[in-house]
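Next up: the structures, one after another.
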Structure 1
């Protein structure tokens with residue numbers, strides 16, 4: 001039987017470049033849907049955050065944070081900051097490059113993540129935020145009978 005299920009995750013972030021592991025929360029939501037074969041889509045609303053996958057261990061997390069800083073430094077001038085004065089132009093640029101959505105296949109009722117692959121939220125804003133991540137699971141549930 002085909003199923004379409006939607007869920008929302010709420011996460012609080014700080015004013016730094018937060019990189020938060022969402023894997024356990026997402027996997028629990030997918031399991032509750034009962035979908036055995038299908039696709040998960042995640043989307044974060046807002047223009048200063050992104051979703052991706054990495055190996056969530058302190059070395060890689062720190063390497064990623066530093067790479068993002070090298071590519072999109074906070075200290076350089078941004079037109080957005082001149083226009084709005086909010087100082088988060090860098091966060092908009094970072095989020096645009098890293099993207100707000102992620103798709104992950106589901107097989108056997110489980111997310112098809114690699115052994116060392118976790119789902120992460122990257123929040124780049126310069127103030128604490130309450131983030132909402134929308135999830136949608138599409139697929140088939142086992143049929144009895």
Structure 2
């Protein structure tokens with residue numbers, strides 16, 4: 001019995017220099033068009049992240065209100081979402097483990113604390129990120145992100 005495995009011929013032709021140059025030029029053109037667009041948007045990404053974080057805090061506040069019939073006041077702050085408040089008004093049915101998944105308050109994308117006011121001027125509460133500079137007001141990357149302006 002013959003145990004010889006048939007050998008398939010492999011085509012060893014490679015790419016020509018012209019083909020490689022065309023691919024490199026195409027990649028260069030794509031990089032030239034895409035990189036400036038991506039690199040010019042980190043501040044927009046941070047502002048979007050702040051809006052998403054505020055929406056998450058709003059969801060936690062709504063759960064807090066469902067359980068307790070009220071939002072935490074300004075003095076209790078957002079800390080009431082992770083620790084049972086020890087000042088009045090005391091929550092009636094504070095949820096063991098808190099209202100945020102990871103058990104900690106997020107910082108805004110610029111590593112600042114969110115500002116919480118309750119009652120707020122624009123509603124029952126307000127959550128604010130003061131942007132890159134961390135102070136009220138500003139434009140562009142320093143623009144405030146306000147809960148009442150998020151659609």
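When semi-axes √(5λ) of the Cα gyration tensor in Å is computed for each of 1, 2, which one produces 55, 26, 10? Here the read-out was taken from 2.
For structures 1, 2, which has the highest computed value of relative contact order in percent (Cα under 8 Å, 6 or more apart)? Largest value of relative contact order in percent (Cα under 8 Å, 6 or more apart): 1. Across the set 1, 2, distance in nm of label points 7 Å out along Cα→Cβ at positions 70 and 102 reaches its highest value in structure 2. Set 1, 2, criterion FRET efficiency 1/(1 + (r/R0)^6) of positions 30 and 110 (r between Cβ atoms, R0 = 30 Å, to 0.05): the highest-scoring structure is 1. One of 1, 2 was used to compute helix-only ellipticity at 222 nm (-39500 (n - 2.57) for each DSSP H run of 4 or more, over all residues; to 500), and the result was -11500. Which label is that? Traced to structure 2.
Every number here is computed from the coordinates shown, using simple stated rules; none is lab data. A quick note: this is a predicted structure, and the numbers were derived from the prediction, not measured. Cβ atoms are built from the backbone, for glycine too; each structure is taken alone.
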